[in-house]
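Below you'll find the structures, each written out as structure tokens.
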Structure P
């Protein structure tokens, strides 16, 4: 079982969203990342090397970017973003992976 930790930036990303969206995202994180954070699925994938994070969790139009430390059984949520069309917004700015 993995422990889940939010970075201050990811927590701020979450706080700017509607309460309903916040609850949906936190529930999905708890459900999908608590036990099998490193298993690729339809909504979870390993990303190409980038500056943001190693993994992405897709929740509708929202994206949760996270890193996994298997030695310490820790999932670190790095950022929460959203897609509008083909554009990704992270920390309130357009972001290119």
Structure Q
């Protein structure tokens, strides 16, 4: 849950949520973590009403490195920090399934 994240993970979650609000008028759009990571590894792209640019990507990278992970949303646990090595495996699986 958001309240249980350490300050670095909370900063990442807050920025991801801010981007979701700009893109979809939603605090956390379904699949947001995948869409933002796709931009982080693949470069600028459109995300709803938002054009994710290099500045957004640089900030996401910086926050993710500080948090030592990536934030995902789980219906049971809410916002949760996942270690980067685990996240990269999840993302790879997701990208092959879509």
Structure R
């Protein structure tokens, strides 16, 4: 079952900036979101739960790879919900 991807305003802004300034990275992020919507556990995403963090309503926070083995590799941070069948992406950023 595919998931609906909800994006926060800050994620929309990051994607708009990437589309303008770094088309290659923008395409990678878009591909990652596509895979995430089809299968959050897709092996290429290397999705894993962030143990020390929780979402706004206590949801588990997940991290998925946009890139790997790259200096400053980008990551997508998300949680399931708020509705069933929805994934909320709240950050897209270089790996901390």
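Each reported figure results from applying straightforward, stated rules to the coordinates on display, with no laboratory input. These numbers were taken from a predicted model, which means no experiment stands behind them. Cβ atoms are built from the backbone, for glycine too; each structure is taken alone.
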Can you tell which of P, Q, R yields -10000 when helix-only ellipticity at 222 nm (-39500 (n - 2.57) for each DSSP H run of 4 or more, over all residues; to 500) is derived from it?
R
With distance in nm of label points 7 Å out along Cα→Cβ at positions 28 and 60 coming out at 0.8, pick the structure among P, Q, R it was computed from.
P
Kindly point out which one of P, Q, R the value 2.6 was derived from, the read-out being distance in nm of label points 7 Å out along Cα→Cβ at positions 4 and 44.
R
